[in-house]
Structure formats: structure tokens, C-alpha cells
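Each structure below is given as C-alpha cells.
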Structure P
Amino acid sequence: MGGTEQKYVNEAFAGNWIAPLGPNVDGFEKDIENYLGNSRAAALVSGTAAIHLALVMLGVKPGDMVICQSFTFSGSANPIVYQGAVPFFVDSEEKTWNMDPELFRKAVKSLLAKGKKPKAAIPVHLYGMPAQMTQISAIAEEYEIPVIEDAAEALGSRYNGKACGTLGDMGILSFNGNKIITTSGGGALVSADEKWIEKARFLSTQARDPAPHYQHSHIGYNYRMSNITAGIGRGQMEVLDKRVEKKREINQFYREFLRKAEGISFLTEPDSDYFSNHWLTAIVIDEEKAGFSSDKLRAAFERANIDSRPLWKPMHMQPVFKDAPGQLSGVSEKLFKNGLCLPSGTNMSAEDMERIKKVFRDIINEKQPS
């Protein structure tokens, strides 16, 4: 917590605004809009809910095809199935680990050849690294496919100087407990098109018609953020830039410490067009060169009571999506097999970092001949 969250929460209690909607929700949305620039925002209960509403508003129905990045968390793909649609998974490229534009184009052509034009595309900015949005957006525009930009992990990241989340037709953010800022649980739908945001607010409050009685002409959802959690979000927005700065410092700490280590490579900004919040510092280990595997390093961290995690298991490898179609190259499977997310919490102390260094030193020294 940054320190001012309690003030906004206390204001909610003092004003008796506890339920969804209220001054904090309005203020939080305005804070998001001011931060992103040229976008409107609807504060919701999760990033997954935001994707779901985006698909609903785009008219995605049972049997429709939606192209989705495979290398991501299941929250990117599950809402496709909520609508009865079929996810078509596209593999990653090696520069940013995100949706490969060329495979995206092949996927679109493959589906068009079968008479199944995709109803939407969902690229993801994995671990805060922006996807190749210039190419992805150009292909989507060429084939008139709406883009839902999953920026759940990328608040504070920028591509070509523009905030991630503002690069598609609609963008989604997440404020889950593990994100760069949190409302405990929460998310937002953002768009430059005010009509999308107004409709999202309508649908997220059970789609109640403007009548003195409860009347519903559309199916709605209980997806609106509460005034309490929005108060936490307002306090968190005040320290967002500091969180981004700290995450980038942590990334630099690892790079400096491991600069001479063999067989360890980082998820890296390809050029100056990319600015990553480095939500998580992620590495790939070449076992032959390093002398140890990513799983062996993870186990060493675990023995030292330090949390680290494998990279996301691609959606096309998940049992629940085993029959889903896709345009695959093997890149995400290789990343999953050899990658690891390193401890990246912004409250890590100097003592914590020394413990991390010791694990690395011990496992690196193990391969040295005695």
C-alpha cells in the first residue's frame, strides 16, 4: 500500500457509500483516464469481466471464432468460452513473447478460407512487455477485426509513446492482488470510444433500464467495482509511477547481477519504441550453457523459502483447451519449458536481494569443477 488508500476508504465509510458506484468509483475512473490519456474507463470487478463485456458488446455468439494469444493466463481466453465461441490460439514471437503478427495473419487467412471471419482478436502484453501492436493493428484493420488489447499486466507500459491499453478498439486492465497496483480484486475496460464505456457501465450493473421499476431489456452482469475497492485504487494510482520505477530497478538489479552468467537471457525491450513496466522479471535458461534448468533453479528458490514461478503454460497446452484450433510455432512451448519468473515484489528489501543472490551463486557454483 502507498499510504493514502485508507483515507479514501474512510471517506467511503463516512459517506455511507459501501455498495458499487459512488464517488470513489467516479474518481478512480477519472484517475485512470488522466493517466492513460485519450481514453474513457469503466471500473469493474476484474480484468476477465472486462474482456467478457468487450466480447458481449462486439456481438460474439456461440460458434464464432475469436483469435487469442496462446501464451497468457487463462483469464484472457475463458471469456471467449463464456460466450459459447471458439478460441483460436496464436503463438508468440521471440522478441516480446507476445502474439506473432505473421502467425496472426496466417490465422486470419485460414479462418477466412473456411468462411469463419474472426469476431475479435486478443493480443496480450505479457509481463508488461508491449506486443508488436503496429503490425497486429495493421492486420486487424486490413481484415476489419476488432482488437481487445489485454493490458492486464501492462499498466504503466508504453508502445510508441502511447499507454498500453489504449492501442486497440478496447483495452482491459487488471488490479488483482498481484498486479503493479491493486484494488484487491478489480479491473477496468478502457476505450477512446465513449459509447463502448457507457454501454459497459450499463451492462455491468445488470443492464437495468431507465425506469422507476426494475426493468431489463438486455442480459446484464454484476460486474461493477465497489466504492470501497475503488478507494484503494485511488490511493494506488498516486504511487503507480513509483511502482513502475521500482519494478524497472528490480529488473536492472537482476541484469547487473547476472550479466556474466552463461545461459541466462531476459525478456528485453526490443528497441526504444518499447517501454515495459517489467511487472515481472522473466528469464529463459539454456540448460546446456547454464549447467542447470529453470526447474532446478525454481526448486532451489523453494528450498530457500523464496517464491518463483514458471512462465505461463500456453493455452493450447491446457487440458481444457486441448481441442481448440490454433496457429502454432513452438515458441511459447519452449519458453514455458525453459523460463522462470523471478521474485519481483516492490517491497523486496536489501536482505531479500542478498538471499536471492545466494541462491543464484550456489546453483551456479554447483556446475563448477571442484
Structure Q
Amino acid sequence: MRVPAASLRPAIEETRAAWQARLEELFAGDHYILGAQGAAFEEEFAQATGARFAVGCGNGTAALEICLREAGLTDPRSEVLTTPLTAPFTGIGLRSAGPRVVFADVDPETLLLDAEDAGNRLTRRVKAIVPVHLYGQPCPMDRFRKVADGRLLVQDAAQAHGARWQGRPLTEFCDYVTYSFYPTKNLGALGDGGAIATNRKRIAGRLRMFRDGGRRGGQISFVAGVNSRLDEMQACYLRAFLPHLEEWNGRRARLAAGYDEGLRDCPGVQRVRTGRGSVNHLYVVRAKRRDKLRNYLAEKGIATGVHYPLPLHLQPAFGGNGLKRGDLPHAERACREVVSLPLWPHLSFDSVEQVVAAVRSFYR
């Protein structure tokens, strides 16, 4: 039996009645940008994340750029520090606002941005820190708030819908939390989408201005904003999926526990350590002979992924960051070893057992 890395079909079918009803409302209203569906989703998503406000935008990359622009961090002589182990879109979003992107190493156990190493690399030029809640595991935000020491703090929660840190909403730790609604996320649209959560009314109002070309509802641009708005059709799907987020995250947790049990003491693989706060966006292990394992699984119809194959500090788009190969050893080693096994809410436990058996067979 083939095991895909992810499949959206079951979620779409499960919520068909809800999104069809939303689409009918959309078509009846004939308003497709910044309309009633998007406004309703923003309120519902804010409530679901424990934030006071949510501001929809075109994608998670733009969400990061909009945050820096709203905060006034656009000087190319300034720097933003983040993790090298993330999608390039994290760095692209930050770079698009203007500042230079620099990096610190990751914790070798969790693969999250290492707060201590980040603190050791701070200079006067570093004006912001952007921890990434990688694979659905929230970073230790109490530590990062101390490390930031008054600097701007922006959380990239593109893989962490529904996550909290020590039971507290992420917006309690800083003014900006960004999300992506790429289709395979814990809460995904059927196209691109993103949002920014905040507890501050003034910031929420300015974020809405920045996402809409710097306008305030008219045709005059007051600031150098961007054109990045969550469209109404995607809001319809997101409103249908959002009530299931907690349930789907629970399914992910049970499937991840199945992998944990099945791969316990399996030679050749080690799970990336997670805590109770993880929403299990991906199930990631560090594997010996990673590429040969992936080929073996592919021959058996099991899809896998690598998140991520090359750390950002070694990618050409982020050249000039002052780092070379070997400078961030934990991130570089992780990129040679990590492999993501199939994990999505409607994956069957039989499929998990099939994957586990295949992995164990390879290492035997």
C-alpha cells in the first residue's frame, strides 16, 4: 500500500458541507478581497490562538516582512538574527523588509534556534530575533524574551498552529506571531495564505494598513506597505477547517506516539526531541545513511521529505552573512541527517506500522 507524505483529500471531504456553505455566502456577497469571510476568519483565528487580534495576509513570508516594516526595521545596515534550519521563506521574508539576515546555531537535540548561542552572537547591529517553531515544537519563549533584552522579537509559527508555550498563548511573549496557511500546514488553505497574531490594537490596525499597500481603505498610500491580502475564497476554506484544528492536532500527536513506540531503540534512527507543547507538524528523525533509507522507502511506496537539506547560512540567497561551512555545526549536521516520515491527521495507524516495519527492515 502506498503511503503519501501528506494528503488533503480526507480533510476536504470531512469539511465539505462547511466550506461549500461559506463559498455560497461568498458568491452571494460578490466581494472577493478584504470582505466578510476574511474578517470573520481573523476573529475566529485570533480566538483559537489566544490572541486579541489576527490580521490575514497573502502568505507566511509576507507576514514576516510586514511585521518588520510595521516595526520600522527596514535599514539595510541593521541585522535580524534567526535560525539557519528553516525554509528559505523565513529568511526571504526578513530580507525583503530591508535588513541583513544573520544566523545562530540550533540546539542539537530539538533543532530549534539555540537561545544561548543566539545571545552570544548579538551585536549592536542586531535589532531583532526571530525564533522559528520548527516542526510544530515551540521555542522556549521565556528564554528568548530575556535574550532579546529589548530588541524586537518576532515568532515564526508557520508550522505551529495551535501551539502554546508552557500553556500560554504565543502572543503573551511578544507583539508579533506569524503564520502560514500553506496547504500542508496543520491549518492549511487550498492555496497560499498567512496571518499575524498580536495582542495590541494599534499594531493590528497598522498591520492591516501595511498589508494593503499602506492604505487606510482609500486610494492613498501613507506608508511603504506591501500588496499581500488573504483572499476571501481561502478564508472560506480556513473557516471550515479551523474548528477541526484541535482534533486534527490530537490525531497528529497519537500518530507521532505510534512512531515513537514503533521506532524505539531502532538502530540507525533517532527522533528529534519534542516536548508536550508540540503540535507535531512533521515527524522528523535523524537517520544514518539517510538518502539510501529514503530510496529504500520509496521503492516500497513510502514518501518522505527532507526539512531542510541545506542551512540558510550556506545558501547563495543569504551570502554575506559572515559565516562559512563548519561555523554552525549542529545545523549543518542536522541537514545531512534529517528525514520526515509521513504524518497527516487522516493517516492510518496501519500506515504508521507499515512505515515503521520498512524502516526497521532497512536497518536490519
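Values quoted throughout were computed directly from the atomic coordinates according to the rules given, and no laboratory measurement underlies them. Small disclaimer: the values here were computed from a predicted structure and weren't measured. Cβ atoms are built from the backbone, for glycine too; each structure is taken alone.
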For FRET efficiency 1/(1 + (r/R0)^6) of positions 30 and 142 (r between Cβ atoms, R0 = 30 Å, to 0.05), find whichever of P, Q sits highest and give me its label.
-> P
Comparison of P, Q - label where mean count of other Cβ atoms within 10 Å over residues 158-165 is highest | Q
Source structure (of P, Q) for distance in nm of label points 7 Å out along Cα→Cβ at positions 174 and 310, computed value 1.8 = P
Using the calculated result 44, 33, 23 for Cα extents along the principal axes in Å, for residues 78-189 alone, pick out the matching structure from P, Q.
-> P
Given structures P, Q, which gives the highest value for FRET efficiency 1/(1 + (r/R0)^6) of positions 110 and 134 (r between Cβ atoms, R0 = 25 Å, to 0.05)?
-> Q
